[in-house]
1. Figure out for me which of the structures 1, 2 the number 21.8, 72 belongs to, where Rg and Dmax of the Cα atoms in Å was derived from the coordinates.
2. Match the computed value 0.20 of FRET efficiency 1/(1 + (r/R0)^6) of positions 72 and 392 (r between Cβ atoms, R0 = 25 Å, to 0.05) to one of the structures 1, 2, and report its label.
3. Where is distance in nm of label points 7 Å out along Cα→Cβ at positions 184 and 256 largest, in which of 1, 2?
4. Compare distance in nm of label points 7 Å out along Cα→Cβ at positions 88 and 160 across structures 1, 2 and report the one with the greatest value.
Structure 1
Amino acid sequence: MSPAQHALPPLRSLLFSGLLALCALPWGNPARADAVSQVQGMPKAGLLVQEAGKAAVSHNPDLPLMPASTMKVLTALAAIDTWGRDYHFETDFYQDGQGRLWVKGRADPYLVSEELDLIAQGLKSAGVKRVTGIGLDDSYFDKDVEIAGRSASNNPYDAPVTALAANFNTVNLIRSGATVSSAEPQTPLTDTARRFGKMGGAGTQRVNLKQRPTAVGYFGELLVAKLQAAGIQVSGGQEIASMPGGSKLVYRHKNTRTLAAMLTPTLKYSNNFVANALFLRLADPQGKGRVSIAAAQRAMTEFARRKFKWADFKIEDGAGLSRGNRLSARQLVDVMNAFAPNRDLMPVQEGNNEVRAKTGTLTGVSAYAGYVRRDGTWTPFALLINQPVDAGLRRRVASALVR
């Protein structure tokens, strides 16, 4: 065969070279490459994959965009840096001279029904046999605390954030006709829960408690039910007020969950209540003062400046609810690099164990940030899209980045 017969025609040569180039791409096949190419054609999107400190894939990496719930990873990082993974939140219980039991809320975000059972047993073991009423002191947060971006919907993700809260300030109910029951065996049905159930539709419903007084009052109702179940006599009513001076500490409850155990489901299920409770508490890490939303915004902004030396960014809440938040893909990759020792807390992408990342979703916003495994090494990435796209694009991009 002559040398001329060995030569490929020009068109075939071009196609062959293109195929070789495509196979060399880190995402490996045309379908996956298309997802990345689609993002790289978007003016309101930022993408960065960083290997050994250098950009492997990049598109508008410094464009400030709405991060949505990927903001929760920054909040989680600040919490771990402040308290450590093994930290346990505490809640104090006092009795005044008239025998009223006072609860001093310090923003423990995980006072769920099972934890209230342990509290009731702890009070009983501490010698509390009878109380003449319940006092609820949630003055740790300013009364005008309102999370930026929170709406007035019934959805659990819009629950109010209070310094004293049970079950993330939500109720899980079943309505059948005129009958309302609790959807959780560990959570007794209270008057407030029944009222919310009657306002809702048929079937199972988890709704938020709307307003601070309602939420704090519900905590008191649930606590009374748990105290009575433990054999502690409760008389009198409840009040929401600052605890009177001279009250005696009778029990300090340390939550059984560590901070790390709280963060894993918070990141997996995108729990706005927990993220913003942490965001507020970070303004007063020792839990000794009083917290405002402005103080929390300042504290997180100062943390980011100190940790990363950032200049152009904006933080309005810790869950990513606010459309005023602004981070770039490069800044989110900074967060992922710092969070790397805690990568085990990140959600695993369904159907792809090579991706551990946090989603973020608002109207017209689709975000994804975390880690992809490339050549056996976990590599940080961040994707921020601030224009309408299909919901599955971000996961296709992440899968494309795996090598």
Structure 2
Amino acid sequence: MASKISPLAPAAFPQLPPVAGVRLAAHRSGIRYKTERDETMLAVLEPGTTVAGVLTTSKTASAPVHWCRHALKTGSARALVVNAGNSNAFTGAAGEAFVQSTLDATVQAIGCAPEEVYLASTGVIGQPMAQDLIARHVPAMVDKLVPAEGAAWEKAARAIMTTDTFPKGAAAFAEIDGVTVTVAGFAKGSGMIAPDMATMLGFVFTDAAISSPVLQQLLSGITVRTFNSITVDGDTSTSDTVIACATGKAAHSAITSIDDPRVAAFAAALEEVCLDLAQQIIRDGEGATKFVTIRVAGAEDDAAAKRIGMTVANSPLVKTAIAGEDANWGRIVAAVGRSGEAADRDKLVISVGGVQICANGMEVPGYDETPVAAHMKGLEIDIDIDLNIGPGRATVWTCDLTHGYIDINGSYRS
């Protein structure tokens, strides 16, 4: 866990509201960190909680990801067990034994089916852990459980941090049948961030009464526009996991169809939380000093716009120019051209900080770099790209690439 807080960090962890039916605990299991810190989180959910999840598409996914992929088929959740410091990825039979031991201990402690327990791990890849490393701490974690409110949220968010410099939380509200519904959650992520579903974990909780299939459809679509629209370094993790749990404790009739008109308000709240958490991950990008928004319009379709945006966002040349506060717009042109998507030199328009730089196949006549150079010195950088060839649109978020990224990752295991 990095010590210097990102210059892009919020002033403080937000005051998250209670979510009925959720209890949280943070605990030190002695997984990796030499400092006195919690690195294990337990969430226990009331019976009847529905669940949805989005997991990494990595072909070398961790043992917990494989388990979650299996468990999600049940649509039910009673517990989440999450650890930092070790990803339990590429650990072979030892990793599977660790998962089984953790499941057994959790099932025994809270009384539920194994498929109602979800696991996530983040940290170093390829280092097996003793199979009972967390399992033997589960009873102590159960004793620490408190309602999901107040300081409990921040403690849980801090427990899952690795190279993060600040804990990330967000909340939003919706009204269903005249009842206020709460959506709240937390995430971690700082490096190895290019979700394809980063080391990225996100956990969202709501008291809404909503079926698992509807929650899954919403989460999958929202992830495309939020967690899957960010990149720090272009590296997809073995462990990316987003889990959403709905306890059904809010006093409204259940939503069981995606066509239910009440879905819209809930979906908006869920997306607000996911987008807030995703953007906080970028604001905590390893070594980051700039938060970069890239808006693409006029592409052949939305998918093409997304690929163009991510190509620009992942370009080391673009990212280092931003770090150096250099208005080198030619690097953006080059990234668009190599994205593999349709582009026309004479139709492409690029603006930075609201200032149009190129159009009609060349730099605009009388272009003055002064306001763009001033914009590049700020903490928030805006890049707009218009292909002018179709209806496709997308927005992605990234950060700059500084020597701090090298410093953090060059010494990650030491």
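1. Numbers: 1: 25.6, 108; 2: 21.8, 72.
Computed on structure 2.
2. On the way: 1: 0.75; 2: 0.20.
Answer for the origin of the read-out: 2.
3. Details: 1: 1.4; 2: 3.0.
Going through 1, 2 one by one, distance in nm of label points 7 Å out along Cα→Cβ at positions 184 and 256 is largest in 2.
4. Details: 1: 3.0; 2: 1.4.
Evaluating distance in nm of label points 7 Å out along Cα→Cβ at positions 88 and 160 on every structure, the highest lands on 1.
Throughout, read-outs are computed from the coordinates displayed, never taken from laboratory work. From a predicted model like this one, the values you see are computed outputs, not experimental measurements. Cβ atoms are built from the backbone, for glycine too; each structure is taken alone.
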